[in-house]
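Each value in this text was obtained by applying a stated rule to the coordinates, not by laboratory testing. Not measured: the values here are computed from a predicted model. Cβ atoms are built from the backbone, for glycine too; each structure is taken alone.
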Structure I
Amino acid sequence: MNKKFHFLDDGGEMGKLMREKDWSLTPLGTPDGWPQTLRTTLNIMLNSPFPMFLFWGDTLKSFYNDAYRPILGIDGKHPTILGLNGEEAWNEIWEDIYPMLKIVKVKGESIWRENLMIPIFRNGRMEDVYWTFSYSPVKNEIGEVSGVLVIVTDTTEAVLAERRLRESERRFREVANLSPVWIWITDNEINIQYANRALLDYVGVENEADFTGQVWVDVVHPDDLDLIFKGFAKAVKDKSDFTLEYRVKRSKTGKYEWFKVLGVPKFEGGKMVGFIGTGMNIDQQKSFADELKREVDIRTKELADSNDKLEAMNKELQSFAYISSHDLQEPLRKIQMFAEVLMDNEFDKLSTSGKVKFEKIQSAANRMQSLINDLLSYSRTDTEKRVFEVIDLKELVDDVKNDLAEELKKKHGKITLLQSYEIEVVPFQFRQLIYNLLSNSVKYTKSDVEPNVTIATEIITNAKSIDSSLINKKEYVKITVTDNGIGFEEQFAEKIFEVFQRLHSKQEYVGTGIGLAIVKKIVQNHNGVISAKGRLNEGSVFEIVIPKAQ
């Protein structure tokens, strides 16, 4: 290192490499013979925070600074190209860059290019790289172009990010335009910045630029404008989302239809800059809801007027329901039988719509059959003769586990009886009780959870502490059924034992809403009590207390 060459002082890694390089072995010779223009340019370049590259002389020898160094990557051209002729240093792209260098050298004109893709060898391979750069002439004391100074930025990531953004926006617009739901973005004056095709077509606006805030005023029902103004203003004030229902005029028919509009204000730097939201046509639902409300009001009044009569007829209706359920069995069996024959012989001849309707007929008939059977079971628990027998609880549980074997296998479920006792019960009724409880525990589980049911039993003599109707010092068997199913909210602990009470829709879980009502009635027939505890999505616990001997 020669300290007298102050133009090479500092400059980081590249300054050090230039100081240590034996320039006497190159046509440039030692730095003391370098022209002042080269010295000055190198001094500026080495101390610049911007990536710079210098092509010098007739052979365009290569110089670059530390800021340019990362552009070359690893396992590439660095540091071998320092001092090399331009063509040798950049042979793989010389045909691309030399014409531009020549323009600068010959004409003395600067060149600027933005996001130009020129591949280079770096990181052990050829890479496609995007550049934004300028080529500027470096003139000597007599005005001749001695070199070309390159100020460059690798814009590959920015270019690819912009492409990804454009592609993402293209896909968003494509998907949004296929959606029947309105999708919109506005500025703070409620002028549309983006609207999907469903919204534009509905209000009859072709271009988003024409969709000003005044268009909203023109198409919204006059009676609903105040609601909208207040809703939007409140959302801005509270910095919260909003949900509004109002009428909008369809351009093709001039008819107002109800829409449910959801939106949220956009803030940038604490300043409100617009809204983003969606809108869904709820005209049919709204009309149905209004009609339903009118019907409900009428029916409520009629029901209120008829309530006294209904209470008086209740006992008679219970008997009638029991008799009717038997009479319904025969025509229902015929429906199911003929439906099965048609399924086997005629199903392929039906249209797609016909097949769907036919399957719904079958499903409805099966549900009706289950309902009738459950109603009969419920009524029999009071009317059938009760013959008590002493049985081992384990026998009943094993029998029920056998019935549920297929469902347990399908769901990888497990039923465990921890302790068994002999109890005096009506066998067929108590078997139904155990079946209803265990089948519910297996049925009402989350799809990703394997059912795990535990049955614990114990003898107690302080039953009155559990329920005042029970007798102390009498031996009772307490049966506790614990599962890891979907559970229920504590407020429904009593309601689940009522007839036709369902906490879930039949689309979620099959059933008639009678099973637990039957369980409660059977427990009462055995002079016992039943209670339930549950936590939503965590499981249920049913406790049955019955006399060990009746």
Structure II
Amino acid sequence: MSHPDDKSQQIMRHSAAHVMAQAVLSLFPEAKLGIGPAIEDGFYYDFELPRSLTPDDLLIIEQQMRQIIAADVPFIREEVDKQKARQIFISQHYKLELIDELPDERVGIYRQGSFVDLCRGPHVGSTAEIKNFKLLSIAGAYWRGDESQPMLQRIYGTAFQTSEELAAYLGRVEEAAKRDHRRLGKELDLFSIHQEAGAGLIHWHPKGAVVRCLIEDFWKEEHFKRGYDLVYTPHIFKADLWKASGHWEMYRDYLYPPMEMEGQEYIIKPMNCPGHILIYKTKLRSYRELPLRWAELGTVYRYERSGVLHGLARVRGFTQDDAHIFCRPGQLEDEVVGVLEFARFMMHTFGFDEYEVLLSTRPGKYAGTIENWDKATETLQEAMDRLQLPYEIDPGAGVFYGPKIDIKLKDALGRAWQGPTIQVDFNLPQRFQVTYVGEDGQEHLVAMIHRTVLGSMERFFACLIEHYGGAFPVWLAPIQVAIVPIADRHLDYAQKVAAELRAQGLRIQVDSRSERMNLKIREAQLQKIPYMIVVGDREQTTSTISLRLRNGEDIGTLSLGQFGMIVRSAIEAKRQN
């Protein structure tokens, strides 16, 4: 639910963007201005500048902004015709481009002192109303998000009504920086991206691969419990298949170019669904067989522009926890309910009990009939109503072949991540004539559900890293126990302890370096290993261990049996931190 002050805060932030543009123009008179909207949690403005900005420049721009704010300059709105607007912005070619595209002959502009900008408004009364602000970062941004256009410099900032709100937000930004999965991925040796191999393509290191394997094994186990079967499909298909599915027409911007082999064009797959359909169509299916639930951890490839790539969260190659359900129309609602319940179970197990649910409806560019779209949308609504699941409408955000339920996971900082999706599709069954023989002996089109209960392995792993700050629950920790021998003479006992714990299925690291014990413990804590076992003369003599936790707590002396019970209990319960 929106806060009553949200609108006034957005107006104030947009006004702050104008003040920032004025400050930048005063420091760089030759600057070319792009756009400067308010966004969630702040604002930005895009500039073409004579040199690259540095973090030190942000402090100088802030000082200039404070002078403009202290001058208490009023924001004054005017309307002018397009000809006069072009004269006003004669030296600002990005503004001229925007003016030419405006449908009306009258153009809104705003002035504050000597600065003028193209803008619909509204704005605060004067610059003095902007008091609690901070410039945050600099990024590159193509003009209008188009890679064929010039790269501009984007300055991000934020502003709040009170200093307390600003301080709290900056604290969250600092904490988010500490949890950034790109930073932790390097520090914890989980994954890497190599430009020489290609942007947006992930290399999973041994520790990251352990976590992924644990997630995937659990995923498979839970699918088998719910009547799913696993399938595997190729990574490339003939281009004709993607033309038949509609992806060539509706999704072409995200497809990699065709490869020609022996006179045939092939495309690396962006989706798994046509492959599952081909398996379904290998024989005639009876209504008695349905529903069929087929799951695949299928790796797909989509062309994402380099400007939107972001660590694991936005990539070009990723593995979907994908599944397709083929069912009779009368089974559709029950199957959607089952998927929703499955998704909630998975989210809870991984520590996400807060989320928001969106119903994404028909986009402007779609396939199929409006009648089928309405029927599919109604089915999703009825399933959510049956579970009393609150949701909001996200107009026009459905995929081209059907509406969908999008579930956004809330992490420990309250940020939303794309998680499970559930899509009802009548379009592909019709395109591919995916049928079953009904009780009447006639062939009928199946109803199809596309769904994920986690998202993609890459994005979900990014979310997990940031949610836990890299300190994974015991069952997911790549190394569960670090064993620290105090001196070299304790190394044999440390290895004996390690062997006994490995036999119980635990993931163990023995630190055999000739370093100080406190250094070894500190480094294990920095690696966010849940348990640290210290062994010395006393432990070796009494066949015990000394246990410490990654939060610094010293548990004291335990037997190996006692420790094993503690760890097994945490693993079996999948207890969160």
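Quick notes on this structure:
- Origin of the value 7, where relative contact order in percent (Cα under 8 Å, 6 or more apart) was derived from one of I, II: I
- Rg/Rh (Cα atoms, Kirkwood Rh) from the coordinates reads 1.03; which among I, II: II
- Computing helix-only ellipticity at 222 nm (-39500 (n - 2.57) for each DSSP H run of 4 or more, over all residues; to 500) across structures I, II gives -11500 for structure II.
- Highest-scoring label, criterion being distance in nm of label points 7 Å out along Cα→Cβ at positions 58 and 418, among I, II: I
- Source structure of the calculated read-out (mean count of other Cβ atoms within 10 Å over residues 434-441, 14.0) within I, II: II.
- If you line up I, II by mean count of other Cβ atoms within 10 Å over residues 458-465, the top spot, with the largest value, goes to II.
- P(r) over Cα pairs in 10 Å bins from 0, in percent, for residues 178-361 alone derived as 8, 22, 18, 15, 15, 15, 7, 0 - corresponding label from I, II: I
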